[in-house]
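Below are structures written as structure tokens.
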Structure P
Amino acid sequence: MNKTDVLDLVGIGIGPFNLSLAALIHPLEGIRAKFLDMKPSFSWHPELIFDGAAMQTSYLKDLVTPVDPTSSFSFLNYITKKGQFYHFLNTNRGAITRIEFQDYLSWVSHELEEILCFDRAVSNVSLDNDHFLIDNGFEKIHAKNICIASGPERNIPNCVKGLIGSKVFHAKSKEIEKVDLSNKRVLIVGGGQTGVETFRNILKGRWGSAKDVHLISGRENLRPLDEGAFTNEIFTPEFVEGFHSLEQNIKDNYTKSLLLTSDGNTPNYLQELYNELYMDRFYLKRFPKYRISPMRWLSEVHDHGQSYSAGIKNLFDGKNEIYEADIIILATGFTSRLPDYLNGIKDLIDFDDQGRLIIDENYKIKGRFNGCHIYAMNYSRHGHGVADPQTSLMSWRSAKIINNLKEEKIYLQNESQSSFINFFNS
């Protein structure tokens, strides 16, 4: 095979993470890359783009700005090209809505259409001597390296796995777009941002006038995101690099302690919800009946045909409770799993003692690939910390991957100043 037929990189999955990588690769010479996705066009959780739902990071932490502020794919260039710059400044916001972020990402995807290929579902990746062979049903692409960013899988509790359908479904699925909750009893499982946003929108009648809405959460309460300045020092390159070098048991324990730095609810959103509940209880009286129950764990669900009985463990007193529901919405997050298209080379991949991918400081999966590399995005929360699934450092991670791919420091020539917190050095 002619070497010109082998691409330098194929990205699998086109979400914000690989879109960042594509945007930073685009102006460079000497990297032949293509990105594949099974979707017909770019989208990013369209089923949960609620009015007013805000990003939890600054708009300056976009696809490119932290590593290349002169890039034409920045958020600031996007609003300038659309003639919105001065009007945007007048909104006086540090964070943007998910509607705006989705539109920004779509705009970038159109600008990069020459290297983005949609309607290309990768079915298999194999190793063909000194390169990978990627089969997407339309063609077989040869590439020296791949970057997987296919996105995590929906986390479905074991007790409802056999019930998934139009009446029991994950909040981030197509079912929520077409559900009719009119006169229905609704159980929401999960008190993170997705659960709270779903709860609030049901109260407002987004999917019809529900009869009863009950939100349960295993957490102690509806907890706010920790947005403190010192806390945010963990979302810096210096912290991630130092964290990666720690012993794994230290990393696991520390990551558990940082839950609310990444999985809490936006404080302003919680305040707005509380204010709406206050106004409705004492003045407006428009909302359906509702309950918010923390320290509850979904343990079993019985299907009665047209309705369900949910067995709930009360973690305060250890007693079991039964809730009746017509619709169960799971706001239970996501879990990382090796994509099926890598099953053919799974025996070449190294895993830790908990079955997790071993990913080095440059986001390469450890394995035996004959000099080729598999880069991974959003598979290393256990290795790189709580920033890994977040958008905060996605441009920095993309830059790390590009530098490693080219074996030269194309990006990140000027490292950021040291942290105000002395995390790791004596």
Structure Q
Amino acid sequence: MNFLLCILSLIILFCFSTTNCNDFCDANNNNNENYNCGEESNNSLMNTRYIFYDVNPPEGFNLRRDVYLRMAVFVRKMKKENWILVLPPWPHLYHWMSDTIPDQSRLPWSLFFNISTLSTFAPVIEMNDFLQTRENKIDKVYVLQHFKDTFTSGNFNDRMEVEPCINDIPYHRQSNGFVGHFWDYDNVTAESVECLSFHGSASQLGKILKKTKHKTIMFDHAEVVLHDSFGDKLYWDARRSMKFSDNLIKEANRYRKIKLNSTDESDVTFWPNKKRNAIGGNYMCVHLRRKDFLYGRKKDVPSIEGAAEQIGKALQELGLNTVFVATDASKDEKRKLKNLLDKYKILYYNPSSEIIQTYKDGGVAIIEQIICSHARKFYGTHESTFSFRIQEEREIMGFKPEMTFNRLCGDKQKNCKPPSKWLIVY
């Protein structure tokens, strides 16, 4: 088994170190001082080690994508030490509510993303590939937690310390080691578990890795770590490597062509595109978040009537007749919005049973994001990570910022503050 793992690791690291990295690496850039693109590690490839991570269970799909970026940048900088990032399978998330899908747990990353493209930025491996060739015991688990005084002491300096666990943790000791919530795998255990109070960027975890002799380390609650430097070139290099799977792109393009008469050639929406010359299709896109946002961010989310008024005004200004709406609204709310905008063409993505069964709720959400990212103009929901990810896609495709960074206002907000403009850096 260990021999097979060594062979697999050799293949991964060889492919990563010999990939044409021009799109993602500038060896003279200070952001890459801990990483030399295309160079072999000084250590033997046979000494490969693995980093696992997990995220607080209630966190949604799009925040988890952001946590991946933090960990990918970190692992890229640790590449000389032969660390590979194990991609945590997707659990059944809170927002995945389709009752026709019996199980949406332990989903592989390849269902949603192009693993080959991810690997051009950082060495990664799917969990199932790891488990097929390796003993199922993790050497060390660090459960990350905030310091008790983080928000009262005013001390926001980088720091970390092994301390007693503040909250209950989902791991307990048995005769064969620690068992618990390891991505819903019953056969995965850990040799040791400790709580690590932490404040700082992901790269601070490198201090632990440089000292340890362990081959496998897991960081639970990885959402606690911060970006090394959010929005810089390295961040955007990582973000551009998160290309969606070919099947999801194909389905989104099929819908665009049939329902919206939209193609990349006619819309100048190529991915990626350094020029600010993307036009987009002859439709507008709106992400209208409902459900929990109606309670948590009530003042920032419009009523259906308020949304209809803003959508109609925007369509009139653009001279367009069609709007694609990505929303978690109820059927009644969707129908009401359509009736209020009856002089316009209102489209929702209604996936077939086959699409839902094959690509699950996460895949359907990505298809909607792809359709939105190709629109002439985009309006999102305030502080929604779903909207953030669409804005990033549109930055990568080269839209002008004013066609991307827009939001719907709450009913009592006459001129609400637009979203922050995080522009792409090359």
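Points worth noting:
- Answer label among P, Q for the case where relative contact order in percent (Cα under 8 Å, 6 or more apart), calculated from the coordinates, equals 17: Q
- Which entry (P, Q) yields the derived value 3.0 for distance in nm of label points 7 Å out along Cα→Cβ at positions 145 and 225: P
- Cα extents along the principal axes in Å from the coordinates reads 66, 47, 45; which among P, Q: Q
- When FRET efficiency 1/(1 + (r/R0)^6) of positions 105 and 377 (r between Cβ atoms, R0 = 25 Å, to 0.05) is computed for each of P, Q, the largest belongs to: P
- Structure from which -6500 was derived, helix-only ellipticity at 222 nm (-39500 (n - 2.57) for each DSSP H run of 4 or more, over all residues; to 500), options P, Q: P
- For 18.8 (mean count of other Cβ atoms within 10 Å over residues 169-176, calculated) the corresponding structure among P, Q: P
- Of the structures P, Q, the one that 2.3 was derived from, the read-out being distance in nm of label points 7 Å out along Cα→Cβ at positions 81 and 137: Q
- Origin of the derived value 6, 20, 27, 31, 15, 1, 0 (P(r) over Cα pairs in 10 Å bins from 0, in percent, for residues 73-272 alone; candidates P, Q): P
- Which entry (P, Q) yields the derived value 0.95 for FRET efficiency 1/(1 + (r/R0)^6) of positions 209 and 321 (r between Cβ atoms, R0 = 41 Å, to 0.05): P
Coordinate-derived values only; no laboratory data. Quick caveat: nothing in here was measured; it's all calculated off a predicted structure. Cβ atoms are built from the backbone, for glycine too; each structure is taken alone.
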